[in-house]
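Following are the structures in question.
Bear in mind that the values in this text are calculations on the coordinates, not laboratory data. Remember, predicted model here, so these are calculated numbers, not experimental data. Cβ atoms are built from the backbone, for glycine too; each structure is taken alone.
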Structure I
Amino acid sequence: MRNIQNRQKMYFNQDKIFKLSRISKLFLFFLLVGFSVQGQNSLSLEEAIAKSLENNYDITLIRRNQQIAEIRNNWGTAGRYPYISASLGADYSLNDNSNDDFIQNRYSGGVTVNWTLFDGFAVNISKQRLVELEDLSQQNTAIVVEGTIQAVVLAYYAVLLEKERLDVLKEVMLLSEDRFDRVDQRREFGSAVTFDVLQAQNAFLSDKTSFLNQEVAYKNALRDLKFLMADNGSVSYELNGTFEAIPVEYKLSDLHGQMAANNKSLKNQYINQNLLENAVLEAKSAYYPSLSFAGGATHTRTGNDYESSGISWANVNNMYGNFTLSYNLFSGGNRKRAVQIAKIEESNGEVELTQMQHELSNKMDNLYELYLVRKELLGIANENMETARLNYQIAQEKFENGAINSFNFRDVQLIYLNASLQKLQAVYNFIDTHTALLRMAGTIIQQYE
């Protein structure tokens with residue numbers, strides 16, 4: 001018996017630690033794991049979303065791309081305005097003449113203007129294309145914003161999920177520790193055998209291992225949330241949100257209507273279709289003639305410095321303006337083929353649009369069914385949790401009274417643990433589906449703005 005007791009001490013270093021009162025053990029536990037809230041900043045879901053919208057890396061990049069599209073959307077980019085250039089020149093030459101050597105100095109300056117006055121409406125078509133590209137860039141920004149909001153919501157609740165799991169595993173671990181202490185004390189008084197002590201000890205070590213692993217999962221989830229907020233500092237956050245699922249009643253027809261009006265991916269496809277229509281018009285513009293203007297003015301000042309007579313200056317001004325009307329009579333069928341290809345691509349775009357509408361409709365139906373199922377599973381998980389908790393309380397009383405053995409009690413304890421974890425997972429799954437439903441309907445920004 002003394003050898004067995006020594007082995008017990010070897011597992012836990014000092015047996016006195018497990019003889020402490022329950023209050024002392026709780027104090028020591030909190031001291032060791034360091035769950036002090038000092039130095040932590042409170043963080044709500046709304047604050048996490050706001051920080052992410054301001055600092056998130058993907059949002060920063062996509063907003064800069066949107067700025068580029070806004071800058072490009074200009075009549076100058078489309079080709080409406082003329083190109084004006086200026087030039088200056090200076091020439092020096094020495095002429096070795098048998099009659100009279102002279103040095104010639106020539107200074108010139110000029111301005112030229114090139115302007116396409118008409119090019120088959122290509123300027124207007126190009127400008128409309130730039131407008132569509134800016135709209136497309138705005139929708140791409142909205143898509144990234146929606147994705148970021150969804151990711152932050154899930155990451156925020158993932159932290160709460162891991163924290164709730166940590167609390168459950170802590171509770172089970174402390175109960176296992178308390179059970180181990182009780183069995184160990186009963187062994188000292190001869191009312192329990194060594195086998196019972198070892199079984200209780202194994203259960204405690206298993207629960208402690210799960211708790212330590214869960215600590216890592218919780219810290220990793222918090223790091224993931226900080227990454228979405230682009231927060232790489234040493235600030236520690238204490239989430240003040242409530243980990244709960246609030247079921248909302250939706251009508252499938254209303255969700256389909258919201259999706260048709262607000263879904264950003266669908267809006268992007270509409271814009272892409274407009275771009276394809278513009279491409280057809282642009283290809284047809286090649287059949288029109290083009291009218292261009294080229295004009296300019298130059299001033300030349302020339303000085304001839306003769307050895308015999310000195311320098312003399314001459315000024316010459318020249319101005320010109322030319323209008324050119326051109327028409328491509330034949331280009332090897334390139335214009336015709338370009339129009340044909342553009343029309344085929346436009347037709348393909350219509351098919352892709354119909355495909356996306358059908359695909360999104362199916363996804364909405366599937367997501368709505370999953371939402372209803374997970375809402376029902378949430379109720380089942382809550383009921384199962386309450387049943388397991390009551391069963392665990394009864395089993396604990398019976399175990400303390402000796403009505404059931406340690407194996408039966410451990411089975412009930414594991415059932416309670418699994419029911420608790422399943423309930424937490426059911427809550428997170430429901431939040432996940434609800435968030436996906438809001439994004440599919442295109443209303444997630446309004447929900448969390």
Structure II
Amino acid sequence: MKQQTGLYTKILTIIIISLLTVISLLLIFAYTGLKNTLHDQLTNRGSEIASYVATLGSEDILLENDYLLLQLINKVQSSNDDVRYIIVADYKGRILAHTFGMQYPDSMPKQITPFSTPLQTKLFQSNEGDIHQVTLSIDDGKIGFVSVGLSEKAMQQLLMSIIMHFSLTGIIITILAVLTIGFLLAKILAPIRFLSLAAEKIKHNDYKVQVYYHGKDELGTLTQTFNEMVCELAAKDKYNKKLLAELQEKKHSRDILIHKLFSAQEDERKRISRELHDGVGQSVTSILAYLHILFNNETNPSQQKLIKSTRTIIASVLEELREMAVNLRPPSLDDIDITAIFQQHVFDAAKHNGLIADFSADTAIKDIKVSDNVRLALYRILQESITNIVRHAHAINLTVSLKLHANNIILKITDDGCGFSADVLQTAKEKRHLGLYGMRERVELLDGTLDIKSRPEKGTSIIASIPVEKRNNDD
């Protein structure tokens with residue numbers, strides 16, 4: 001709506017400015033033309049009056065009959081209201097008669113400068129306004145000269161009257177034109193406004209809108225095309241919603257399958273862990289007991305030495321089996337406090353692999369409820385990250401932190417190893433590297449995020465953030 005109002009205003013403003021500009025230019029041209037025409041007419045009138053005086057007074061000028069000349073010019077002046085003065089001079093320019101009365105104005109020339117051209121015009125400023133003086137040479141100046149001073153006041157009044165009338169007419173025409181054009185413009189822009197409103201509704205996913213315009217012009221074609229486009233958009237939106245529903249259903253099924261996969265994987269780890277601990281572990285422990293008895297009953301030193309070496313090897317195998325069982329399923333993972341579990345795993349891994357470890361955790365983690373799935377996901381991410389650091393990073397320092405921020409538990413694992421480029425990370429994503437892909441799947445199943453940052457020779461940082469619930473005071 002705002003856009004159409006703006007368009008209407010802009011077009012109407014341009015039209016008004018154009019009309020005013022044209023009228024102003026016409027006024028300027030008219031004023032200039034009328035002024036020049038009136039000046040020419042005033043010059044012609046002055047020339048006619050001077051010719052009349054010259055015709056009747058030529059003989060008196062030659063005879064220097066000042067009295068008769070004064071009577072003549074006074075009579076001519078009284079018969080013409082716009083004549084302010086008349087001056088008669090002889091061929092030398094000496095003034096013989098004038099209509100100024102007893103006192104000749106000081107501002108007026110004391111004599112007329114002779115000239116040989118038929119006519120001469122001048123413009124004077126006076127307290128009555130502009131005076132248009134026309135001087136006529138009688139017989140090319142051989143007899144004398146007649147100057148007639150005409151006031152431009154009447155001419156100016158006539159000119160202003162014509163201009164005012166023309167301006168008023170222009171204003172009336174402009175108002176009528178603006179009203180007519182504004183009405184027609186509103187009619188023309190109405191379909192565009194409706195199209196704009198319809199487009200705004202489509203922006204908010206309302207595809208039921210239709211624009212009606214029955215004209216056969218370009219706007220009619222545009223409206224028809226717009227309506228067809230809306231129908232196509234509605235069909236595509238319906239199809240997209242169907243695809244989205246199917247995609248969401250497939251994602252839901254995929255999440256269920258992945259969750260079952262992880263559950264089956266954890267169950268299998270539990271089974272293998274128990275088998276290693278209760279089955280193979282017990283058998284190896286029994287072998288150690290039998291070797292101990294055999295060592296005590298053997299008197300041959302060389303045989304004792306062999307039995308002792310065998311016991312050492314088997315004890316080492318038993319320790320590795322126990323460590324493997326713990327890695328598969330640490331017995332304390334189901335406890336409430338995950339801080340101690342993570343800290344123990346970090347320092348044990350650092351000890352076995354020659355790393356310098358640092359671990360920190362927020363005390364506020366004790367006030368949140370961490371589900372079994374969240375604990376397990378974070379522990380597996382920690383395991384996989386440390387495994388990758390040991391295998392590939394060639395790091396010296398390992399830093400692990402467990403923090404709480406905005407109802408999210410955040411696990412951050414950082415090393416100072418060789419790192420890797422963004423291309424390597426992208427390739428791992430595309431090839432779905434099991435370790436990276438598994439970590440990301442675990443986090444996303446819990447509505448969390450996994451961020452991996454690394455640069456060559458600058459180490460690697462892995463940040464896993466998973467939503468958790470606040471623990472109630474009654475819990």
Structure III
Amino acid sequence: MSLRAGVARVGITPPLGLPLGCWAARACLAQGVKEPLVAQALVLEDGGRTVAIVTADLVFAGRSLTDSVRDRVQELCGIAPECVVVHATHNHSGPSLSRGSGVAGLRDAPGFEGYAAVLPDLLAGCVYAAWHRRAPAKAGSRVSRAPGLNVNRVRHGRPVDDSLTVIRVDTAAGEPLAALVNFTAHPITVGGITTQWDAEYPGPLREAFGRSVPGAECMFVQGCAGDVAPFTDWWFGNNEASRHSYEQRDALGRALGDIAAELYESTATEGDCRVAGASQWLDLGRRRHAYSAAELAAAVAAHGNSAETDLPETWPATVHTMTSAQQFPDSYIRGAYAMYSHMLEHSETPVRTEIQAIAVGDAAVVTNSFELFNELGTRIKGASPFATTITASYANDYLGYLPASADLDAVANVPLAEIVDQDRWRWSYGITNSNVERGEVDRLVDESVELLQRLYR
């Protein structure tokens with residue numbers, strides 16, 4: 001089966017003068033652009049099946065955004081919706097857009113209506129451009145490690161997935177065309193210290209890769225980073241964590257880009273590659289807790305609706321995301337009450353989610369719409385029949401955190417007044433705020449493996 005591939009890039013930087021997304025405890029609007037935010041598309045076909053992978057410098061790729069992109073791509077290119085991945089790098093320095101997310105309390109930031117309206121066409125148009133550029137190609141993949149660049153931020157003594165994976169795509173003549181580069185770490189290095197839009201560490205990663213491999217479109221694919229932070233000292237509650245800075249961001253991105261470029265150069269490619277794509281819908285049971293509606297209402301009334309006032313334009317050096325919940329607990333507590341109330345109100349409604357897999361040759365990308373904890377992504381990779389497998393969260397929707405079933409036991413019987421105490425329970429962020437019932441994550445893992453096995457046959 002002769003592989004054909006095309007790639008494209010489009011700018012998606014929001015306007016200046018709008019709220020900088022994803023970080024509270026600051027008052028500034030965007031005043032500049034550190035580097036452009038981009039969306040990139042890779043289209044692959046083997047003469048029988050065509051697939052498209054879109055990566056975007058966004059924090060989420062909500063359901064309504066995904067559906068709009070897929071509908072337009074099918075209209076423009078004829079690519080089936082189940083063969084189109086819309087993946088967010090989980091960029092915390094981008095706009096705060098949920099775009100149809102199924103998580104309670106997530107709303108699009110005000111002022112982005114015009115930007116949000118054109119975003120689906122920008123992403124779909126990027127796929128259209130890549131589709132038009134299809135030409136004979138070759139592909140291959142390899143996996144290495146990037147030790148010392150990430151940490152389990154929930155239980156920092158646990159192992160962490162430090163693998164770095166590259167899927168290489170060349171022209172038929174062997175010239176660089178594209179690279180899917182996968183690593184696992186929350187893009188939170190900059191935090192609230194800036195007044196600029198930026199692409200977080202995937203920006204300098206792409207820049208470093210491009211210096212070593214000119215001509216290749218470097219597309220970053222975020223792994224299962226629900227419990228993974230950058231660096232080795234960024235775990236919840238650590239008052240000694242290294243500071244937010246562009247210097248730290250750039251060092252991380254460049255280190256990853258250099259490893260990826262070296263791996264790319266050592267990856268063999270071939271043109272006889274089968275392309276496949278499929279997706280499956282799951283209805284996962286919604287998490288049930290012991291807090292009654294009356295208890296939650298009383299807690300909300302007692303807490304009040306106070307909000308931080310007189311906020312600085314940007315974060316001072318004393319504010320850090322690893323300890324911010326202890327410094328500014330009110331918003332976290334209000335969010336917890338809203339989340340638990342939403343779970344109670346929708347206890348009989350399942351969490352509906354899509355898993356998806358794309359294959360090229362002996363490599364596959366399998367996606368989910370959660371912030372899956374990294375050990376679960378590793379389980380999927382370990383059971384995959386493909387020689388190389390990327391497990392990517394933050395794709396096609398956003399449905400919140402999803403830890404291992406055993407992790408939920410740690411918070412199962414904690415009283416409401418205690419579980420919202422950020423000094424005692426901030427370490428368990430990603431567990432306390434998961435929407436999915438115990439045991440259901442194992443279904444998602446098993447079904448993801450089964451989907452990969454179906455593509456492999």
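So distance in nm of label points 7 Å out along Cα→Cβ at positions 147 and 339, computed for just one structure, reads 3.4; which one of I, II, III is that?
Value 3.4 for distance in nm of label points 7 Å out along Cα→Cβ at positions 147 and 339 corresponds to III out of I, II, III.
Identify the structure, out of I, II, III, from whose coordinates relative contact order in percent (Cα under 8 Å, 6 or more apart) was calculated to give 22.
Details: I: 22; II: 9; III: 19.
It was calculated from structure I.
A value of -21500 was computed for helix-only ellipticity at 222 nm (-39500 (n - 2.57) for each DSSP H run of 4 or more, over all residues; to 500); which of I, II, III is the source structure? Intermediate results must be reported in sequence, preceding the final value.
On the way: I: -23500; II: -21500; III: -9500.
Corresponding structure: II.
Comparing structures I, II, III by percent of Cα pairs over 30 Å apart, which one has the largest value?
II
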